[in-house]
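> So, here come the structures, one by one.
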Structure P
Amino acid sequence: MAETVLMRNFARADSHTLASYRAHGGYAAWDTARQMEPAALVDAVKASNLRGLGGAGFPTGTKWSFIPKNHTGPVYLVVNADEGEPGTFKDRYLLERDPHALVEGMLIAARAIRSAVGFVYIRGEYVEPWRRFSSAVREAYDAGLLGQGFDVVVHRGAGAYICGEETGLISSLEGKKGWPKVKPPFPAIKGAFGQPTIVNNVETLCCVPPIVERGAAWFAGLGTKTQGGTRMYSVSGRVARPGVYEAPVSVTLRQLIFEHAGGVSATGRLKAVVPGGGSAAILTADEVDVTMDVDGLKNAGTMIGSAGVIVMDESVSIPEALMVLARFYAHESCGQCTPCRESTGWIYKMLHRLVEGHGHKDDLDTILDVAKRGGGTTICAFYDGAIGPYISYIEKFRPEFEALIPRA
């Protein structure tokens, strides 16, 4: 059985409390980190091969090292707890069941980047996670863990998917419209309120205390050559046991579906899988023998993203599934960039028309053409994420789409 790192405290009913967290070794890593130099903490996280677990998979220690060494003003730590990617629900478990792991991770990260203030941007719909985490922050203040050189501000979002993108999140945090910004400059150079800022995902920071406590080599050894540790996979759709499962990043998609989640439900015959949240390109039933790490899924033509695994059996209509996803993209586009604003809306309308039985013979080629032309032309990666599903669903399951188009 694989070692449990992130979900190690979940089984206890009082796991969200400071007393329970401390009784099982909590904040021991912070005691160690306080005796370490910031550069040593950055080097340890680099050596652990921890990569961002929110979407992009960028090496965490390297990201921390981008803070300008000669900067004399404020440095901010921002936690992305927005978790709006379809099929993803892992961070809410951490916020509800082990919030002090995030507080401890923030303390260590703040020391590493020399930050005195951290902001936690929580998805507005996450009411109970917000309550649990806010309670943990109050406990940490009362215990003197916070307020002694590092403060935490909890900020609730307003329900915009685009605010899961780090520069859009920062804009919203500053009180502006949640529009992504052009990069460069990157947040580590000019981020929140014009100051150097590190944005990390909840799950990423929850990995930091175990790394400090048990060592970078141990964490690196749990994963692959290019990505250390374990991660939490949100598995939903047509499986016998939907839920969140922790496994090494070397686990295969087949193992997640058939061993962890109990296999395919309904018809029992696997048809397709979305491996990394709604924005990941779809995989067919013949493509599930792939490792669930950043590089494994990249080599398979898709991405791990937020590790939201959506399983479809043979009763699922792929055109309908894509139409629902396209409706989401059309609704959530911030509208700042013309290719994204216009294309997401028109592609949804064309897919809706097709599913209703009124499609035209050229619609599929038009969708593919528009999607491919728009890639790489926008400020943020929202539209690049949208075109992965547009293209992969149609190219891999084209006969199913064509069957809905009336014959002349």
Structure Q
Amino acid sequence: MALDLNKIRADFPALKRIIRGKPVVYLDSACMSLKPVQVLEAMSRYYTEHPGCGGRSAHKFSTETSEAYHKARATIAHYLGAGKLEEIVFTRNTTEGINLVANCLDWKPGDVVITSDREHNSNLLPWLMLAKKRGIKHVVVESNPDGTFSMPNLKAALGQKAKLVSMVHSSNLDGYTLPAEQITKAAHDAGALVMLDAAQSAPHKPIDVRKLGVDFLAISGHKMLGPTGTGALYGKFGLLEKLEPFMVGGDTVSNTTYDSYTMLPPPEKFEAGLQNYAGAMGFGAAAEYLDKIGRQNIEKHELALNKLTTELIADVPGLHILGPQDPALRGGVISFTVDKINPHDIALMLDQAANIMIRSGMHCVHSWFNAHGIAGSARASLYLYNTEEEVRLFAEQLGRMVRTLI
């Protein structure tokens, strides 16, 4: 089903801004998605109608907050296909979800964790630190020369009796989506647990954790139309029950004495302190918004725009697209370099010339760029509110700018 772009774009106040006499062209959703009014209104309702402490008091504000917070958890559980809402732990972002698992699993010296070679720092640094502090072994699976995932390399790595395979689902580097179901089956066959960083996949395509078979999966609200500082970790309930939380305090226990404590069950035992109630409600509203439009429709829309973009910039002198060259394998991401032109200069000039907002740099994937001897890239990332007209303007301005500089 084709998206009703006029209706969708009317929901996003930021798209109505006029800067230097020109409208905004926002092509940086892989970093931060824009927010629809439905999300802003859900957050405002908490602050204006029932700004109480959930679960701590007996009055109406507290009761309404608890109910709305519970509803938001149920919404995210449904969004991810979880079997029960208790399998959803609210976090600040994907980074916190990955760190929660990294710090709560029982690691022993020599335990192996396997990642891909295109991980965001959030799914690299926890393992590097555990290698330094706890003596675990971090193994990196190298991609195929064309940028696609290598199952033979994964199976070779699994021969080291891995404890955990933790990989990005869709890469923020180039938009490529790893074959998660195949990875999970191979890992489970080898006796390893599986965690997915789904920050870049959950906003753009259907996710079903039970179909994928993963043990853990982390997402961020700010990349899927939700507020900043929101996210969730999915974990199979039996695994969450066994994990010892690494951050404790108020609302994580049912009782304490001066020398003992009784932990609450998941997910409460992982959600220490007063929670971001407004953020969770906005997060839930974002998930409802995306489900109403249909993530399969969003995915189709982005792929069509990526195909058009790839065709339009094909003749830009010195331009090289990172990752698989087939746009159908890159979701809504076009990450590229241009010979002899700094990617930061590209981003700055597009912004100044036409309010076209893209990202430049190493995109928190420094390890991949350093391994390939590349100083960074420019990245245009598409979402449900982007149009064909915006893509054509981007390609036109980029081509004109490059030809002026070379």
Structure R
Amino acid sequence: MRPTSRIAGFYARPLAERVAHVQPTLSPQAGAWLARGGGLDVATADRMSENVIGTTGLPLALALNLRVNQRDYLVPMAVEEPSVVAAASAAARMARLGGGFTGDADPSLMTAQIHVDGCADPGAAPATIAALAEELCALGDAAIPRMVARGGGCRAARARVLDDAEGAVVVELDVDVGDAMGANLIDTVAEAVAPRIADALDGHALLRILTNLALGRRARARCELTADAVGGDAVADGIARASRFAELDVARAVTHNKGVMNGVDAAAVALGQDWRAIEAGAHGFAALTGGYRPLATWRRTATGLVGAIELPLALGLVGGGTQAPGVRAALELVAVTSTQELAIVLAAIGLASNLAALRALAGEGIQRGHMRLHARRLAGVAP
């Protein structure tokens, strides 16, 4: 049976009791890892990175109260800032009063880019690549047979002219990477098809790499709240106006989106995801229309607020850093069965984090609760 994410007074319990509460949901290996206090041993760290001299650590916490598509989720967060976890949990509880979040996510399509320079006839490149699309996809699939066997593989190919005078063209291949993040797979495909593309376009293939603007892996989340749930009509008005401020001003939009990524990044780090790629993709998506815009928006309704978010999320449940013991434990805690489900959860926690920030700004101000938790943190780590 799936555990509830609504755990009253969880923050006030002793650490040992919090661990004991979630242990029954974990495998024996993950439970033992958590009981030991978690962490990464130096031997494992030495295999994971380069020039290792030790390990550093972040607190592993749980965001509570999240309900998405009628399912409860405990969301692991690795972050040093207590207000991030507290705020996401509080906002998720507000949304829970209205039924929680709903969301959906695209299939796991990543895109390989082959940059071709010095093309003899760049204007003809789109038609040339369209005619070769089936052949290019077959070449790409031949380079990733195990992914193809699992149902993934190349799905489409196209070309865009970047600079006619320079003969600069980019050829893009969309690849279904299943439950992998897919960076290595995409780079392999790009390398495999580059010679044929260069020959067809009579140019020189330069860069052959994925793009972290994963437009084929977008996730969306939405929620509706009553004004009472956020503290009354005046606070609901303030949240909507603060959201509009982010649409009108780039300087505010950056900080608005930082509030979204507070939640997304903390969960991504705990779950072994490439949070740098996620950050790059999110901010690239925010600037996709030529200006920089908010990833999440809030609108006033007759009874309260409706919030929505959309962003690209290239996530993986296999490969990369997901095999580390702590990451396996975190993945067991969130208990998702696909990268699409995980993307919806992260989109929802990002929307919750944004709601919490806007509510604080529109109500008591951002500093009061933040500094109270900050003072407790300093007291705990002071020499």
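Nothing in this text is a laboratory measurement; each read-out follows from the coordinates by a stated rule. Values in this document were obtained by computation on a predicted structure and should not be read as measured data. Cβ atoms are built from the backbone, for glycine too; each structure is taken alone.
> For structures P, Q, R, which has the highest computed value of volume of the Cα convex hull per residue in Å³, for residues 74-169 alone?
Biggest value here belongs to R.
> In terms of distance in nm of label points 7 Å out along Cα→Cβ at positions 34 and 282, which of structures P, Q, R is highest?
If we compare distance in nm of label points 7 Å out along Cα→Cβ at positions 34 and 282 over P, Q, R, the biggest value is for P.
> Work out which structure the value 2.4 belongs to, where distance in nm of label points 7 Å out along Cα→Cβ at positions 90 and 266 was derived from one of P, Q, R.
Only one of P, Q, R returns 2.4 for distance in nm of label points 7 Å out along Cα→Cβ at positions 90 and 266, namely P.
> Quick one: percent of Cα pairs over 19 Å apart, for residues 210-361 alone came out at 71 when computed from one of P, Q, R, so which one is it?
So the calculation was done on Q.
> Ranked by mean count of other Cβ atoms within 10 Å over residues 26-33, which of P, Q, R sits at the highest value?
Top value of mean count of other Cβ atoms within 10 Å over residues 26-33, among P, Q, R, belongs to structure Q.
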